[in-house]
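Right after this note come the structures.
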Structure P
Amino acid sequence: MKNVEQLIVSLLLEGQEIEVGELVNEGRKTYFKYYPKFIESGLEISPFKLPLMDEIVTPDIDVLDGLFGVFYDSLPDGWGRLLLDRTLASKGILPNQVTSLDRLSFVGQAGAGALIYKPGKASVFDLEKQIELDTIAAESKKILEGTASEVIEELLYLGGSSGGARPKILVGWNSKTDHLIFGKENLPEGYEHWIIKFPTSTDAVDIANIEFAYYQMATAAGLEMSECRLFGGDNGSSYFGTKRFDRIGNNRLHLHSAAGLLHDNFRLSSMDYGHLMDAAFRLEKQVSAYEKVLRLAAFNVFAHNRDDHSKNVSFLMNKNGEWSLAPAYDLTFSNSAHGFQSMAVAGESANPKIENLLELAAIFGVSRPEVIIEEVKTAIAKWKTYAKDSGVTKTSANLIGRIIG
C-alpha cells in the first residue's frame, strides 16, 4: 500500500463546499496550511489550536494521532476503527502501515461534522481503490434496508457483539413508516440521520433501556439533548438510538469535540469542567454558557456518569461561524477506568460533591447556582420512575438507585 501524501480539506456547510486547506505528510509529521481564500472567509474551524494564519503549521502534541484536534475529530471511534482495521487486514494491510492521512482519506465525505477529505494532486493514492466508510460498512455487512426490527436483528448478528467501544451504526430512519436504510449519506425525503448503538458482550442486558432512562432524566433536569428513542428487535430486545445533531436534514454542521478543541488527551485527561466553561464562554460569548456547563457537570456527578471525558462533549458551528455547545450525549450510568470522575470539578475528581460544584460556579461568577443544582437533583430523585417507564430491570434500577439515590 502506498500512503497518502496530501489531502485537500473542505468544509461542507449547508450544501456549500468551501476548500479549507491542505494536509501534507512528511516523514513522521503532518503539516497543514490554510488556503488564502478560506482565510478571507473569516470562518474559524478550530479557533484555539488552529487559528487562521498564512503559515505551514504542525500540531504541538502527538497524542491525537499526530493531527490537529479538529481533523482528529473526523476519525471514526473505536468501533469504526475496528471495522476499518478488519477491512484493511482482509486486503493484507496491517494497521501500523496506515497513517493518519490514510485514515482521513478513508473517511472521505462520510465523517461526523462538516469536514471532508480528498486526495490532492501530489498524492499517489489510487482513487479507484479508495475505501470510504460506506464501503467499509458494505464490506463488513451489506447495504441493508427494511423495517426497523428486521434490520436491527440482522445488523446485531453481523457485527453488533464485537468488543471494544460500543458498536454503532449510522442509519436513516423514517418515523412515519418505521423504515430504516443503512449506509447512505444523503437520505431521501422523509428520513432523518440517526445513530443506533448495540451492546457489547460485557454490557447489562438492559443497557439500552438504562441509557434511555438517563435521556429522560437529563431532559427533565434541563439539559439539551437530541431526540432519542428505543428501537425494538424481533426477539424483544431494545437498542438505543439518537438523532444526529451534526445533521439538519442532509445539511451539515461543523462538529468539534472538547478534546480536539483543547488538544486534550482524553484517555489520560487532566481536564476540569472549568476548562470546559472557559471554552464554552469564549466560543458562545454569553454567560449562559457557564450555566449550561454547570448543569452538565451537576448531572454527571449526581447521576454517576463518570465516563464524562472531553471526547464526550462537543461544540457545533454553523455556516455563519457561530458556535454553540452541542446537545449532551453519552449520558448513562458509568464508571471510568480509574474510578474517578473523568473530568474534574474545581480540581476534585475522586468524589466531587455539591461544594465542588458551588466552587466551580463561584470561580466563573454563575448567579444562583443552587437553583441549577436543585433542578438537577430533583430530576435524578425520580430515577425509579424513569427506569420503570423505560423498561429497566428491577435489578439494574435498584443497583443504580442505591448509588445515585
Structure Q
Amino acid sequence: MPTFLKVQGGVPLNGSIAISGAKNSALPLMVASLLTDQSLTLTNVPDLADIRTITQLLEILGVSAQVDGNTCTLNASNITSTTAPYDLVKTMRASVLVLGPLVARYGKARVSLPGGCALGARAVDVHLEGLRAMGAVCELEEGYIVATALKGLQGASFTMRVVSVGATENLMMAASIAKGQTILRNVAREPEIIDLANCLNAMGGKVCGAGTDTIVIDGVDTLHGANHKVMPDRLETGSYAIAALITGGDLTLTNTSLDYLPMVRETLEKAGAFFEIHHDGFRIYQNGAIQGVDVMTEPYPGFATDLQAPFMALMGVCEGASMITETIFENRFMHVPELARMGANIQVHGASAMIRGVKHLSGAPVMATDIRASIGLVIAALAAKGETTISRLYHLDRGYEQLESKLQNCGAKVERVKVSA
C-alpha cells in the first residue's frame, strides 16, 4: 500500500527540536568495528533505514550487533565472511566503506559496486587507487570489487586527485592497522572525518590532521574496543534551520552546534536569519524578509551540497532572485521540476539554477528523488498554501529520524498516510 507524507502548509514552526546523531558519521563509525576483535559501543546513533542496512551488512559479515535505543554495540571477533553482497550494497553507497577495513584486517574483501541515490557518477576509483598505493591488488569481477593484500597493507603516501569523503574514511580506517606510516593528501575535511579520527584514536589508533587537507596515520598492530558518541547531524541541523526561516517561525535546535555549518550560517544570515547561540545549540528566526542570496556548493567548509535542495526551496519565496551553482554532483537538480509544480520560478542552465522568488508556493503532489531532495520538498510544503503530498518516503526514512513527530511538536500539520493503490 503506497505511503505518502501529507503536509498542510502555512503554519510557522515554533518550539524546540533535538537534533539526532549524524547518519554520515554513524555509518563509518559502525564499519570501524571491523578493525578490532573487541566491542565498539556507539551512542547517539540515529534510528534510520541506512543504519539498519549497515547493521544488516555487518551481521552478514559476522559482526554481532546489539541495539538498545540509540546505543549500538558491535563486536567483530567472529567474522565469517569478507563478501559484501549486491542486494545490500546496491541500496546504500556507504556500504563500500567495509572494503578498507576488511582488506586491512583480513587481507581480502569482495564488495559489490555500490548504489544509493542517483546523483550521477560517484566512482570508487579513488578508494581503489589509495588501496593500491598501500599494496593491495584491486580488480573488478562481475560487478564486484575484489581486493587482496595477503601480506598486509603497507603505509604509503597518497594524494587524492579529487576530494572524496568516502575514500578519505575508507583509507583512514585501512591505514590505522597498516604497517608503517600513511600520509593522505587532498583529503576531505568534513566534521564527520574528525569524528571518525577521534573514534579511531579512542580505539588506540594514531591519526593526526583530521579536519585539514593532510592526514597522517601511524599504523598500529591492533586496535581495541572503545565507547564513542556520534556527533550531531549538521545536515539535519541546517534543514530545520531553513524550515524555521521559510515558515516565518522561531525554532530552538538543541544537541547541535553552528560550528559545523560555517558557510551555511553566513549564507542564512545574508538571507535574513538571526541566530542566538546557546550552550547546546541555537535559536533561529527571521530578521526581516528573506532576501535572495547566490551560493555555490563546495567541499567542506563550503556550502554543503546536501543542503542545496532545502536552500533552493527557501530561495523560491525570497525577495528578488538568487543563483545556485552545483559543483559536486551533476544530477542534483532533480527536485527542480517538483518545486516548479508547487509554483517555484526556477530556470536551470547547466550546473546553475536561477531562482526568482514568488509570493508563495502552492500545495501539489510531488515525488522525492533522493534524501536531500526529499527534505527540500518537505520544507517547501511547510511554507506552501494548501496541501502537498510527497511520495517515495523511503528516501526521507534513510536520513531524517522521527521527522513527522519533530515537526508536529513545533506546530506543523504533517502526517504519514497510506493510500489504497
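No lab work stands behind these numbers, since they all come straight from the coordinates. Note that this is a predicted model, so its numbers are computed, not measured. Cβ atoms are built from the backbone, for glycine too; each structure is taken alone.
Say we calculate volume of the Cα convex hull per residue in Å³, for residues 217-264 alone for every structure; which of P, Q gives the highest result? Working shown, then result.
On the way: P: 145; Q: 102.
Structure P gives the largest value of volume of the Cα convex hull per residue in Å³, for residues 217-264 alone among P, Q.
Structures compared: P, Q; top value of Cα Rg over 2.2 N^0.38 Å, for residues 241-288 alone, i.e. the largest, recorded for P.
Here mean count of other Cβ atoms within 10 Å over residues 209-216 has been calculated and equals 17.8, so which of P, Q was it run on? All intermediate terms of the calculation are to be shown ahead of the outcome.
Numbers: P: 24.9; Q: 17.8.
The read-out comes from structure Q.
Given a value of 18.1, 52 for Rg and Dmax of the Cα atoms in Å, for residues 17-192 alone, calculated from one of P, Q, which structure does it belong to? Answer for the origin of the read-out: P. Going by distance in nm of label points 7 Å out along Cα→Cβ at positions 321 and 337, which of structures P, Q comes out largest? Across P, Q, distance in nm of label points 7 Å out along Cα→Cβ at positions 321 and 337 peaks for P.
For which of P, Q does Rg/Rh (Cα atoms, Kirkwood Rh), for residues 105-200 alone, calculated from the coordinates, equal 1.02?
Numbers: P: 1.02; Q: 0.95.
Value 1.02 for Rg/Rh (Cα atoms, Kirkwood Rh), for residues 105-200 alone corresponds to P out of P, Q.
When relative contact order in percent (Cα under 8 Å, 6 or more apart) is calculated for each of structures P, Q, structure Q comes out greatest.
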